[in-house]
Structure I
C-alpha cells in the first residue's frame, strides 16, 4: 500500500512542482518518509528539517489529520493508504 504526501504551492516548487507525492510501499514512520523525501527531493527536505534532522519549528506535519507534534513526532507511524499533509506556519497580521 502507498502513502500520499500533499504539499502546498509554496513547498511544491521544491518538489518539481508536484502538489502530491505518492510512495509505494509506504515508509513505516514520518521520519522514514522524510528520509525518502531527502533522497528524492533534497531541496524540499531542507525546508522541512533542520541540521539535526528535527522538524523545523514553522513546519506542521499531519498524518490522517493529526499533528505529529501531538503524536509521536518523527516516530509517528504511517498507515498504509494514509495521507500526510505538510503545512508551513503562516505568520502575519
Structure II
C-alpha cells in the first residue's frame, strides 16, 4: 500500500438495531487486525451530529457499511455481513 492510499471502513449503526449489535464484535476484530492500515469510522444514525454524514451516504437501513479508497466508495453492504466478506472488500481496496 502506498503512503497516499487511504482506505476506510465506515459503519452506520443504531443502538436499537439487533444486527448492528451482532456485528459490533466483528467490526472491532477488523479494526484490530487492520490497525495502521485502514481507518474505521462508526456513526450512530440516530445522533444529531451524524445526520449530515448519514444524508451524504443516503443510509436507509442498518447496519450499512462502506469501504472507501482515496475518498471513493469501492464497496457497499447493507445488513449484517460475514467477517469474510468485509475483510475481502478491505483487502481488495488495499491491493
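FYI, it's all coordinate maths here, none of it is from the lab. Just so you know, these numbers come straight off a predicted model, no measurement behind them.
For this structure, a couple of remarks:
- Source structure (of I, II) for Kirkwood radius over Cα pairs in Å, computed value 13.5: II
- Here helix-only ellipticity at 222 nm (-39500 (n - 2.57) for each DSSP H run of 4 or more, over all residues; to 500) was derived from just one of the structures I, II, and that gives -11000; the source is II.
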